[in-house]
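Before anything else, here is the set of structures, which you'll find just below.
Values in this text are rule-based calculations from the coordinates and carry no lab data. As the structure is a computational prediction, the values presented were derived from the model and not from experiment. Cβ atoms are built from the backbone, for glycine too; each structure is taken alone.
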Structure 1
Amino acid sequence: MDYHSINFKGDIYLLIDKYVFSSAEKFASFCKDTGFATLIGEPTGGDRVFETIPAMVLPNSGMAVRFSYEMGINQNGTINMETKTIPDIVVDPTPHKNFRKDKCIKAAIKDKRH
């Protein structure tokens, strides 16, 4: 990618793990679908849904329930809550104290796809 407006000519990487959810999930799935960034790590937590999450009270039990009335679909047609957002490069996302030994950072440095 070439970002002429700021003269950026590098690659963008987004490090993800199973704790990526909600707004961060929306951004990760946007990056994956558009090719804006290369995703590195493990599948996200899913939840590519939209802002309004309705709630209702069940008439017999009085239990309050929240649910999504929309289903988030990945670009490949899979259901995001089931399949999550899958990284382009799958590695153990556990951070390392020494960033030079961090598997995600090492994967970004070794990436030859661009």
Structure 2
Amino acid sequence: MKTYYQAEDLKKFSSISEWSPELGEQFFKYYNQVFQEGALSAREKSLIALAVAHVVQCPYCIEAYTKDGLKRGIEKEEMMEAVHVGAAIQSGATLVHGVQMMNWVDKLSM
């Protein structure tokens, strides 16, 4: 049974430039520059990307950065810890928005 996301689509990522060459070129230039060694190592950036991939729930990115992380020597325990960091930030961001609800309840209940 096929799923909505097709694994082979990850290999087609570069084709997004076909319908908008200039913007595609600008995106890939930026994307590639972001992942160059800098203040953060490529290994650290890969681990961050893996955590973010889980937060934004991108199966393509999860696959890509799991593979990339393994190539860079990232251990499975480090990967899972990074995923938990992402989950904690996402859940915290959701919960802190509860303050908005609390403010509205207070305002509307007066």
Give the label, chosen from 1, 2, of the structure having the highest value of FRET efficiency 1/(1 + (r/R0)^6) of positions 59 and 75 (r between Cβ atoms, R0 = 25 Å, to 0.05).
2
Structure with the greatest value (metric relative contact order in percent (Cα under 8 Å, 6 or more apart), set 1, 2):
1
Using the calculated result 17.7, 62 for Rg and Dmax of the Cα atoms in Å, pick out the matching structure from 1, 2.
1
State the single structure among 1, 2 that was used to calculate distance in nm of label points 7 Å out along Cα→Cβ at positions 67 and 91, giving 3.1.
2
One of 1, 2 was used to compute helix-only ellipticity at 222 nm (-39500 (n - 2.57) for each DSSP H run of 4 or more, over all residues; to 500), and the result was -5500. Which label is that?
1
